[in-house]
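Chemist: These are the structures in question, set out in turn.
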Structure I
Amino acid sequence: MGPMATGRYHSLDALRGAMMLLGIYLHATVAYSRYGSWPWKDGSTTGLFDVSLGLIHVFRMPVFYCIAGFFGALLLEQRGAVGFLRNRAVRILLPFAVGWAVLFPLVAALATTAMNLALEITADRILRYVVYRQEQRAANATINRELASLRRMFILGERSEKVVKRPHIVLLRENNARKGFLEADQLRAVVAELPAVLRPVIETAYLTGWRVRSEILTRQ
């Protein structure tokens, strides 16, 4: 091999950047593929992601190995064996050791805490939460939406094999059926008496059945 060039290999920089971008796609789509052991996976998967993940795995890491070998050979030629080992120890071994010592216990502690918190959510604790929300005068429909979110969380955890058993969640009886309705001519009479800025809002609520404050006024 000839003397080491002093300039950058921009083509290899671009190649490495492209492989890193493919890594973003790869790790994001694992959640929607049958392959990989992501802690969370979506309930719906597609074969397109399965095929694309397989194709990317064929060449992505080998490309990184080839690039690393190329630059490693250049570094070895320039600095010799001792300089090469010293550089790799500072650039790779030291960050790896520090990261392992700090991040591994942290991740393990977070995972253990999350599992313990999930185990602590029992049926009787959920009932106490329902009583607490009722004491705050929350509507049954509001409490049910909160319980439905909790139940969905446990379903996703069960699908990803992170939750062994789901607590029994009982929804409350809702009695919020609308009792009064406006006919079209009655609506027109009401709208005629409203300020111009409110008329589209009321007409939209009449046509869609949406709630004014939480669903219509929050639209962009």
Structure II
Amino acid sequence: MAVGIDSVLLLLHVLFFAYWLGTDLGVFYSARFMMRADISVEARSYCAKIMNFLDQAPRVSMPGILVVGASVGILRGYLNADVMWIVPIWIIGILWVSAVIYLYIHEHHPEKIKTVKYVDFRFRILMFLFLVYLGVSSLLGMENAITTSHWLAAKILVFAGCMLCGIMIRVYLKDFGQYYGPMLRGNATPEQISMAQHMMGNAKLFVLTIWALLVVAAALGIWKPF
């Protein structure tokens, strides 16, 4: 059996899905222990390091799935776009992943990541709006829509939902550090612990929503029901 670019891209698409959902389970489980008030500072620090490392897989997988998925869609004719668009799509994807890695490497240096973090957050908002436009215009059959396949239009909207959940997680955890920092140092007040746990609890709702949306996206891609 010959191995072509289409099959390689499809394999990458599946791997990104697996790593996104799989490692997110690890992040979710680690966060559960990380937020407990009855563990030692050392144990909390280890949980935080493990969670943060694992969290990079879903952070990379989101742009990975979108870039590879768009490439497969163009090559298979599902998307109404010239093959030449694959090049800028990959360039944007590589820059996006580079930003994710940069933020992780320099997470303890706020002055270094301030600009990149600002641009990354607003880029995600633009991507969310762009995906919503692509999905809705395709479902409505508008002129110059990106696809005539309704299942693919729905899948694009599902990924827009994932993007929105990621944005909301960042919004809810914006001030998380000022409450969790004292927990890492072992001098947090009960109020700070309660606030950190409350913020993490709210964020978990969006994580669970992402998992559900990923399953829906996978089902749409496999069954193509409409």
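Chemist: For which of the structures I, II does the calculation of helix-only ellipticity at 222 nm (-39500 (n - 2.57) for each DSSP H run of 4 or more, over all residues; to 500) return -28000?
Modeler: Answer by label: II.
Chemist: With mean count of other Cβ atoms within 10 Å over residues 68-75 derived from the coordinates and found to be 21.4, which of I, II does the value describe?
Modeler: This value belongs to structure II.
Chemist: Still on this structure, I have one more. State the single structure among I, II that was used to calculate percent of Cα pairs over 27 Å apart, giving 66.
Modeler: Computing percent of Cα pairs over 27 Å apart on every structure in I, II gives 66 only for I.
Chemist: Given a value of 0.7 for distance in nm of label points 7 Å out along Cα→Cβ at positions 36 and 60, point me to the structure among I, II it was derived from. Can you show the working numbers first?
Modeler: Values: I: 0.7; II: 3.0.
Here the read-out was taken from I.
Chemist: A follow-up question, please. When distance in nm of label points 7 Å out along Cα→Cβ at positions 12 and 196 is calculated for each of the structures I, II, which structure yields the highest value?
Modeler: Ranking I, II on distance in nm of label points 7 Å out along Cα→Cβ at positions 12 and 196, first place is I.
Chemist: Output the label of whichever structure in I, II has the greatest value of mean count of other Cβ atoms within 10 Å over residues 92-99.
Modeler: Max of mean count of other Cβ atoms within 10 Å over residues 92-99: II.
Readers should treat all values here as calculations from the given coordinates under stated rules, not as data from a laboratory. Every value quoted in this text rests on a predicted model; they were computed, and no experiment measured them. Cβ atoms are built from the backbone, for glycine too; each structure is taken alone.
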